[in-house]
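Readers should treat all values here as calculations from the given coordinates under stated rules, not as data from a laboratory. All of these numbers come straight from a predicted model, not from anything done at the bench. Cβ atoms are built from the backbone, for glycine too; each structure is taken alone.
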Structure I
Amino acid sequence: MSRAVRGGSGQAPTPPADDEHVQFVDVAVAGGGAAGLYAALCAARSGATVALLTAAPLAATASYWAQGGLAAAVGADDSFELHLADTQRAGRDATRQSAAEALVREAPDRLRDLQALGLRFDADRFGALALGLEGGHSVRRIVHAGGSATGRRMLRQLSALVAEHTSITVLEGDAGRVRQLLMLDGRCVGVACENEAVIAARAVLISTGGAAALWARTTNPPGSVGTGLMLAAAAGARLADLEMMQFHPTAVIGVRGREGFLITEAIRGEGATLHGADGERFVDELAPRDEVSRAIQMQLNATGARSVGLDMRRIDPALFPNVVDALRKAGIDPATKLIPVAPAAHYTMGGIATDLDARTTVPGLFALGESACTGLHGANRLASNSLSECFVFAHRAIEAALQESAHKGPSDARLAARTAPPPPVAKSTREALWTHANVLRDAAGCKALADDPHPLARLIAASALRRQESRGAHQRTDHPDTNPKLDLHHIVVERDEELRWEIWE
């Protein structure tokens, strides 16, 4: 069995690091979501020793709440070309083609590997995978586990496998809350945790999630505030596409205890419709998310309403049991009533800039999942590509990470310099981001946000100011058109916080 170490506020802190308090592993994985768990398993299955560090208990990360599924071209009517075209179309001419090709090509293999690990995906009455349809997809290609409970089932199974593996040490709570990265001669050689425990490693993988909880209204758990992005930036890694926050169009609003609860896009794929204050439909419900979110926000601005209505009265409740149960417990019966929904910050398409093997610009440091920016999602993530991304690029990352040269051992961690810890997030920052960097934004709001005390909020504002156009999730009311000269261009934040344009192909 792997060793789980839990650090709580009631425990005495570990003494400052010395050789007796440094643990050496081949790979240190910060983050216990889908990407981190799978990376840890891939490394352990390759014979490596692994430390998996997670501030939240296993199976309690943002991935747990994922209602979408895993996109893979495995249907008889699907193909590499179709999935690639859908990904590029959704990305609004900002998708990095090489990243999209890697995802589409390798997602079916990763799906089969997950099945080999014991994950059971939904099947039809003939035993074939039951494929769902979501916005932006031209054919059914979304694989689910338990309908809209995919994240929950996936994390439970992966967490169990991680906990059982003899080569993986799991550290949770303060023991697994990464506070600083350890740097030696320009290389990341390990991490320091909240309780002062030190993990020295050949490679460090950041998979701590995105930054959607920096916004006051969000579908994400409170911890998704860009911690991994700030850790990497402090070590000198480049960030990219910070202006590209995807807003999910259908998050519950005005319901006590369920504010921000996400209503999966798969429900619209089965025929649920959206209705304005006049009761009329106003958008193609299966358009890409940026279109649907923008249409809803424009409805709200025009009418002064707080929400639009999602009508799923004709949807079989048995298809989405956890959604229906959650709504009924909150006092809404979706079989008889429209659900009040509005956009909420949902997915960070920007993040730590990486290559196609998840390498950052800092040797020894890798980034995965929502923490990373491979350029795959461009200006608008295609629904359910994110879980596929977790598995495809985690597998690639481990293959690359295990090629890293081993350092001398735990003593290196004693000589290493520690980066600055991530700053706390004030309520005022969350409110400022929601006010000034919402679905619709302009120069005046971005300039106001540029004075925020939180460094990541300021970088988001600077990136949004620099992109003087509207593209996908980034909608400038003062620059409403897309500038074709900026196709394939990404805004990169250098280590000195200077911004520059780059073309990623």
Structure II
Amino acid sequence: MNTLARDPKGYYAILGLSPGADPEAIKSAYRSRVKTVHPDRNASTRAREEFQRLMEAYAVLKDVVRRAEYDSAGRDCLDEGDADEAGSIPIACGSCGSVTAQPRYVVYHTVRSFLVWAKTGRLEGIFCRHCADRAAVRASIISWLWGWWSPPGLLLTPLALIRNLFGGSKPRHENVRLLVRQGRAFLGRGEMELARSLAIQANDFARAPDDRARVEDLLHATRSVPDDRRLKGRWRLGGGVFLAQALPLLALPATVVVFGLIATRPWDQPVSTSGNIAMRPAQVGEIRHVAIEGLKVRVAPSPSAPVLTLLDRFTTVEVTADTDSPEWVGVRTPAGVAGYVESRSLYAGSGARFKRQWCADNRGEPPSAGEVLTRRVSGDHRLLVHNEGRRDGVVKLKTLGGNTVAAFYVPATYHIGVGGIPEGTYRIEFATGGRYSRGCGIFMEDMQASVLPVTLTFKYVSPTSNRSLTSIAEISLAPAPGEPAQPQPLLPDRFAADD
């Protein structure tokens, strides 16, 4: 709180502060100072005098009304019991220094977060209405900028913003004393209507017997003023400042809902077929995905109709036709095959996101170096694989028809020898990336699939023949730029097609 007051008795100087220090600074300075001048620690006469002066200064400055009178009048304060009978100088706004007929002692609340904990604070003082609005906006801005960044702050910040929005906290006892003190000052100057209005305003705060007695005394002293001649209240809610604080708060729930919808995407969730929930029938033109393994696409909407093809789980299809039965719909597969499937086997939305989530949930343990992931046929041949890149790799030996015979894991910078390869001619496909998923046979991060433009042929060797170690086949997942057999790009779905 800023102030234009002087320091006639040196109360601020005793605490080592400048006029206008906030209440927390006054309390902190008093606690620090009292430790050095307390008679129990310092027996000198000077220390006793300083201790008495310190207690006198703190008794005035910790009391909002007595401090305001000290700051405004620039003279000695009265004791607590006589504070309402002070002289004719009204108390000024502690922020702008102007005299107001409707002052209030208001506390606005702030929240500052520090990752795992939050600290609450206060902007308080005796304000005119204009300066109170500015203090409210300042406190709310502090909370908006710094309050949300910890778990406690997520709870404390909205509470602080709402309290500031509705005018902050106005302690009853202090405001009764302030308004009665201000009314007495105007009464001493002969401004009866202002004094009467302040007495009526103080009556709204009075609850304790002593406070009611103070108000009754002021009302009795101004009984000659008609009640209809009173000031119009300036502390009602409304105006531009109220809207400036209310609009962000009103937008906050809408923002949370929007981000929640973006995160959960309920329009792309599978349609439940259990319980009493009715599944929405598929509409022509919708994109859906297969929810079961080996879905049969039939020539006609009948379980006895011939099967055209089988669809893997998460395959995305387009609904192309309705049927007489709600249990069947016409679809077109990614390969262009048109047929009919059961409606309950299709879930809403594209299957790409659901497949990725399923693959992440079924990653399993990371493979070990040289681990054989798949082996459908065994033999006597060997293969040496060099992975000099920076990403882990999976190598597949596939027949010319596209069926995987063996797949093995080769970590980055490893050289792996693989045995048990049967005779035959094979294409070499491999993929590199991070976070391999055993459930889907793909990498979850930065996957790149390739195929070598050559084939490997393994032939039967007679037991009586000499086997040379130098004849072992070798491949490299990262060949030098000058080598002719450079890998060619391959679609990731094509790489994992038979897994």
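For structures I, II, which has the highest computed value of distance in nm of label points 7 Å out along Cα→Cβ at positions 347 and 379?
Comparing I, II, the top value of distance in nm of label points 7 Å out along Cα→Cβ at positions 347 and 379 belongs to II.
With Rg and Dmax of the Cα atoms in Å coming out at 41.3, 132, pick the structure among I, II it was computed from.
Only structure II yields this read-out.
Could you tell me which structure in I, II was used to calculate distance in nm of label points 7 Å out along Cα→Cβ at positions 99 and 259 as 3.2?
I
Can you rank I, II by relative contact order in percent (Cα under 8 Å, 6 or more apart) and just name the one with the largest value?
I
Please state which of the structures I, II yields 103, 31, 25 when Cα extents along the principal axes in Å, for residues 203-354 alone is computed from it.
Only one of I, II returns 103, 31, 25 for Cα extents along the principal axes in Å, for residues 203-354 alone, namely II.
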